[in-house]
Structure P
Amino acid sequence: MRDGVPIAKFTGAYYDYGEIGEHEYAIRAINADDNFVDSDPVFITINIGRVAQIAPEDDLTKIVRLQFRRGEPAMLSAEMEPAGESMNFAGRKFPIYEFGEFLSESYDSSFSVRTREEWDRIKELAISRKTVLYRDVRGNCFYGIISALQFDQDRYSTDFSISLLRVDHVGRIEYDPAEV
């Protein structure tokens, strides 16, 4: 369990590739009668040691490391847009705005890769149309889709800008029901 939420079923070692920062972990053992006991919690800080990483949601071990940007530090730009509706009423000069429950977040960042293999992995992630996990050293960690990929190539590197649209992701798993 991570932060009190069940995240995986496993036997043996487990590596949490889906988060960053400090988290509380515990192991929950469940018997055939659905009785359970939790281990003592441990606090672990997950660091990625690079500028940023991106990986496909269905296999978080296939990490693409995004380590540098030619000529300047890598940056992440974001836009957050609360959903709502603007309404105009007779007798009012300006509209009234009513917010809904939805939120849209988009992220843009630029990096450089030196090898063809690194570039091919990034292109494959975009072409696959799969959900990806983005993590960086600033503590940003979210699931999203690659909505755009722009690039320039020369003999030294491929410089690219990647646009990500954040999507909802539920990391909680359900327990198997007890067999009767």
Structure Q
Amino acid sequence: MKQKIKILLADDDPVLRRLLPSQITADDLEFSTAESANSVLGKLKEEDFDVVLLDVNLPDVSGIEILPAIRQTENAPEVIMLTADKSLQTGIEAMRRGAIDYITKPANADEVETFIRKAIEKRRLVQENERFRAAVRQQNKNLVIEPVHRSAAMQQIFAQAETVARLDTTVLIMGESGTGKDVLARWIH
């Protein structure tokens, strides 16, 4: 069975909170609702959501004001702003604070579903990218580069490199092309 996409719809309008989820009939979308900023933050502490549809004008705090707090939660959801304000400035401010997009109200269900699907695809790609990065980091961590040359001078360089590798500092490695600067840098890192 395919895992459901969890959506949190946060709007002070009870009609919208009831109507929008009922108009989006996709089986893989599961809606929860919240009526205030405090309610949103509380629900995000209780469970993970993939997408938050967040109204700009919530009764206690502006949706734009709580955007950074939402984006900093563990397993942060993608946020799509809902606004009746058609000014471009509202959308720009929302996206500057971490929203992936914004929809002007009244929005039709098909449009909202399209925005949700785009947000889910972005989230999937970001998570996949992070998994690949973690795999590469792990692979690189297990990579042991042994010095090719065992002369006394090279042994001294690698002894110094070992000392430097334990420090949190910047190292400048200089030398002619083909002398192994890259190998030494990876070994230190």
Structure R
Amino acid sequence: MFLGFGIAAALAVPLGIWMGTSTRARQSVFPILEIVRPIPPVAWLPLAILFWPSSEMTMVYLTFIGAFFPIFINVLAGIDNVDIRYIQAARSLGASRGAMFWKILVPATLPSLFTGLTIAIAITWEVVIAAEMASGSDGLGYLTWNSYMSQSMVGIIIGMISIGVAGLLSSVAMNLIGRTAAPWTRR
């Protein structure tokens, strides 16, 4: 699960920054991504199983798909929401592009990035649980589905509570990392 999430973050962040800072990139690449973005991650499951019969690679692919777009869209929104006056002031003071990137764009975008990461981790859990129910041989989704198939209400409830706790811990961890990385956003 975390491998697909990590790959999604590693690709979505630079792509979001690139498209947020380049009009040409946004005009050429964004329409293509907008065709793919509305497809629910679980809808990719049959194709993923055909491409990667091993359940591990299927999970990596599906979690990548589930996590990529929330991260990408939030990074793009973070770049779009940077107050242009900061950029203009930095330019008038002779700041380099690198300085403007690290001193203005990155700090202004971090809150949006961590919002995207928090949303993405929740979607990743949903996708991996659904995929485990459909094609997995282990994991919380498999446990829950197997309990359903054997009509074990206790097993289903244990599976659901475990999924909820795992999701909660992931979200709390992401929020803590976000508050540490961008302490100026604390409330």
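Here helix-only ellipticity at 222 nm (-39500 (n - 2.57) for each DSSP H run of 4 or more, over all residues; to 500) has been calculated and equals -2500, so which of P, Q, R was it run on?
Checking each candidate, the match is P.
Using distance in nm of label points 7 Å out along Cα→Cβ at positions 61 and 117 as the calculated read-out, with 3.4 as its value, let me know the right label among P, Q, R. Please list the in-between numbers first.
Working: P: 1.8; Q: 3.4; R: 2.7.
Computing distance in nm of label points 7 Å out along Cα→Cβ at positions 61 and 117 on every structure in P, Q, R gives 3.4 only for Q.
If Rg and Dmax of the Cα atoms in Å is computed to be 21.1, 68, which of P, Q, R is the source?
Answer by label: P.
Please compute FRET efficiency 1/(1 + (r/R0)^6) of positions 109 and 165 (r between Cβ atoms, R0 = 30 Å, to 0.05) for structures P, Q, R and give me the label with the greatest value.
On the way: P: 1.00; Q: 0.00; R: 0.45.
Of structures P, Q, R, the maximum of FRET efficiency 1/(1 + (r/R0)^6) of positions 109 and 165 (r between Cβ atoms, R0 = 30 Å, to 0.05) occurs in P.
Out of P, Q, R, which one gives 2.8 for distance in nm of label points 7 Å out along Cα→Cβ at positions 5 and 157 as computed from the coordinates?
That value comes from structure R.
Any read-out appearing in this document is the output of simple, stated calculations on the displayed coordinates, not a laboratory observation. On a predicted model such as this, the values are computed, not experimentally measured, just so you know. Cβ atoms are built from the backbone, for glycine too; each structure is taken alone.
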